[in-house]
Structure 1
């Protein structure tokens, strides 16, 4: 759903969903799990689309 929102230019909503996904995956799977790392990448991409480069780099 977050990727659809991102494709529609609804970056704020996509960011919120990506943050929720990342939080849940890190909690349940651990921060080094491949699915958690995918969530990090997804969040970084939506942050980049919004021009939030510094925040994306911190991930």
Structure 2
């Protein structure tokens, strides 16, 4: 999945998506100039940490 698809999938902004990739929280790889994210790795991250859009403010 692309970084844009990752953002939509986990309700995150572009900066947060790239922070997770850079930190190694989700697996990614380059295909030419594109960065692609491993869907299984992202699902594991969400299961452990929740989607960012699921957080509520009190």
Structure 3
């Protein structure tokens, strides 16, 4: 990746997202949302969770 591309990306560090049909998805499986919300509060395993920030392209 070029240095200018790194500076232009406003991706959340440490977030790996494979949902390519989300408006916040960037190449290399990065997330460009300002923040993410994951729920629901009653989840007992990762299979029970969802990203509430998801928006379809």
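Just so you know, all these numbers are worked out from the coordinates, no wet-lab data involved. Bear in mind the structure is a predicted one, so any value in this text is a computation, not a measurement.
Please state which of the structures 1, 2, 3 yields 4, 24, 29, 24, 15, 4, 0 when P(r) over Cα pairs in 5 Å bins from 0, in percent is computed from it.
Comparing all candidates, it corresponds to 1.
Given a value of -2500 for helix-only ellipticity at 222 nm (-39500 (n - 2.57) for each DSSP H run of 4 or more, over all residues; to 500), point me to the structure among 1, 2, 3 it was derived from.
Details: 1: -24500; 2: -14500; 3: -2500.
Considering all the candidates, the number was obtained from 3.
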